[in-house]
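Trainee: These are the structures in question, set out in turn.
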Structure P
Amino acid sequence: MSMNAKNILSLMAVAFLIGCGKPESNQYEGSTVKSVTSDEEKAKFKVALLTPGPVSDSGWNALAYEGLQAIKADMGATVDQKESSGTKIADDMRTYARQGYNVVFGHGFEYNDPAMRVAKDFPNTVFVTSSGGGTAKNVGAFRFDLEEGFYIAGYMAALMSKNGVIGSVSVQNYPSIVSTLKAYAAGAKAARPTVQVLPPVYFGVEGDVARARTATQQVINQHADFIIHQANAAAQGIFDACKEKKVYAFGSNANQNDNPSGIVIGSAVISTKTPFKELADAAKRKVYVGAIGEYAMINNAIDFVINPKLLDKVPADVQQKVRDLAADIKSQKIVVPKDKF
């Protein structure tokens, strides 16, 4: 964990959060909304969340929505969420700011640059993104060190692979995604230096299950028998292709061990509710200072969970090695490599 306690406290404004369920309908479209004027509306603590895909994905976007709902339930906040990508991001951020939202969260690296552009026009709104390097008085970013979970997945995959070949499939080559895939490869090499880690295959379109499945078939055709993903809403395409060819997959971001495919051997998991409520509370108390912070295994924000239903498929010595590795990472005896971005 590279961040000291002082920085964590100062960062506690990053309230963008996560979860499953159907989002409330968004009544604000476009960026031509009138500014809030009533004292009652101004007094409310309002938090918005922008995600790159649907919050029903049981993964990256669902986690953010779960956190958002925790803020609503435990802090009495007014919340809203919508999907936003590309050129719409800046407009949607402006819309929420004009509607008097105190915090606008962008759930991904791609939201950081638009936040930096928009925030200077709305000094009373805090903009926080998951990943990204840009900061200002009312702009910050934070990252979950998911690399730690991916490192363990690679380690386990290398120990168990019969073909000595493992791979990965992802939607885009965003820096935050690339860093996790590098950690997956590093973990594999730490366990078995001779293992072949195939180059990542990127299918490019958010939520495109068919493309994700085709990309996975491409990896399997190169003899990979363990595959991890960063596919968000398209993850089912990876799982379906793995089930068809009887190879194992890893879940990511959320615990996806219960996927109906029955081939998810373990998941690299982010835990978000507690840290995100803490960050939202800091924003509400107006102690937010733009910064970049991290959450990792050392503070229980990251985990790796072997699928309990498939324990009989995982040799006992491998289970023990995975537990030992996780303990060493949590105690910082082992430091997992991660890119700066």
Structure Q
Amino acid sequence: METRKIMALGKSSLVISLPKDWLKMNNVGRGDVVSLETLRDLSLVVHPTIKTGEREKRKVVVIEPDEEEDTIIRIVIGCYLNGYSTIQLTSKKIFTTGQQKAIRDVVKSLYLRIIESHASEVILQTLMDESMASVEQGLDRMHLITLSMCGDILVAMETWDSDLAGSVLSLEDDVDQFMYYLIRLIRCAAINPSLAGKLGLDILDCLDYQNLVDRIERIADHTTNLAQHLVNLVEHQTVIPLEVWAVFIEVARLSFDSYEKAVESFILKTVQDSNIIINNQEKVSQLLRKISPLPSFGINDRAVFLELSAMRENINRISEYAADIAEIIIDRAYKPEAK
């Protein structure tokens, strides 16, 4: 750790000099502005002012000729989430047709574009500018898409509408795109204090927002699963007793309502509904016990029985994740204030 002596400047001001290496590293010079932040332990942090289009972060990845497509997708996602603005994929030979397709598929899921493409090299560039981004706006859009999925699948369950359920399936990719966008932004903020300051986040905020984004994405996944199972049931032309199906609809409505209240409470920073949301989980469990195990009502098709069991589990998980969000809200309510 480097030490600096405090010197007097005039009669009332005290100053310290900034290390030359730090100035060079952050491209800061005479006349530039820096930000000062007092942390909870009363230490002082100096942040260089973030600039639009700051230094390019480039990552070069060598892809093996026999690299599996799923592995390539995970590599690109990992580079993207860690804030690289340019990702250069280089094959030791040439990319196979499957590898090329995997690269193009993952680009569609992220805020990326292909700026160069050759037989043995593909260069990807992000469309994001973190300095102009907003966690709150991205979170709001991700939440609204997920909430619309919940509303549509509930109506589809009430009306036995497979077309409406099928339309829910197409929205999962939109939720995933916002999820990757937000996780990248949050991770960049966690390692870049100047970006965190611009976004109005601290380390605890980064942890809480990442947990929230993860829960919303999981709820969207389970809602997508519900839609697929409903489509399958309609295709089976299944006849389910009204009293049994009514329980499915009731627990789905209660779980979706808990999710909506939880995210809105997080955004508004209110804790009034948190205990209600957590207690709703017990109500959901009690209702699901009415159909656990599923009663015998003439279903001989094992596949149909499995579809209903899976729907029951997905609804329960949505309620559990809503309760998780409520617990995050309570934890944030007792977050220490910066001195």
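Values in this text are rule-based calculations from the coordinates and carry no lab data. The structure displayed is predicted, hence computed values, not measured ones. Cβ atoms are built from the backbone, for glycine too; each structure is taken alone.
Trainee: Given structures P, Q, which gives the highest value for relative contact order in percent (Cα under 8 Å, 6 or more apart)?
Mentor: That would be structure P.
Trainee: Follow-up. Comparing structures P, Q by FRET efficiency 1/(1 + (r/R0)^6) of positions 170 and 258 (r between Cβ atoms, R0 = 25 Å, to 0.05), which one has the largest value?
Mentor: Largest one: structure P.
Trainee: One of P, Q was used to compute volume of the Cα convex hull per residue in Å³, and the result was 181. Which label is that?
Mentor: It must be structure Q, since only it matches.
Trainee: Now, a different point. Could you tell me which structure in P, Q was used to calculate distance in nm of label points 7 Å out along Cα→Cβ at positions 90 and 282 as 6.1?
Mentor: Source structure: Q.
Trainee: Where does the value -20000 come from, among P, Q, when helix-only ellipticity at 222 nm (-39500 (n - 2.57) for each DSSP H run of 4 or more, over all residues; to 500) is the thing being computed?
Mentor: For helix-only ellipticity at 222 nm (-39500 (n - 2.57) for each DSSP H run of 4 or more, over all residues; to 500), the value -20000 is produced by structure Q.
Trainee: Here's something else I'd like to know. Where is distance in nm of label points 7 Å out along Cα→Cβ at positions 106 and 274 largest, in which of P, Q? All intermediate terms of the calculation are to be shown ahead of the outcome.
Mentor: Working: P: 3.0; Q: 3.8.
When distance in nm of label points 7 Å out along Cα→Cβ at positions 106 and 274 is computed for each of P, Q, structure Q gives the biggest number.
Trainee: Moving on. Given structures P, Q, which gives the highest value for mean count of other Cβ atoms within 10 Å over residues 58-65?
Mentor: Biggest value here belongs to P.
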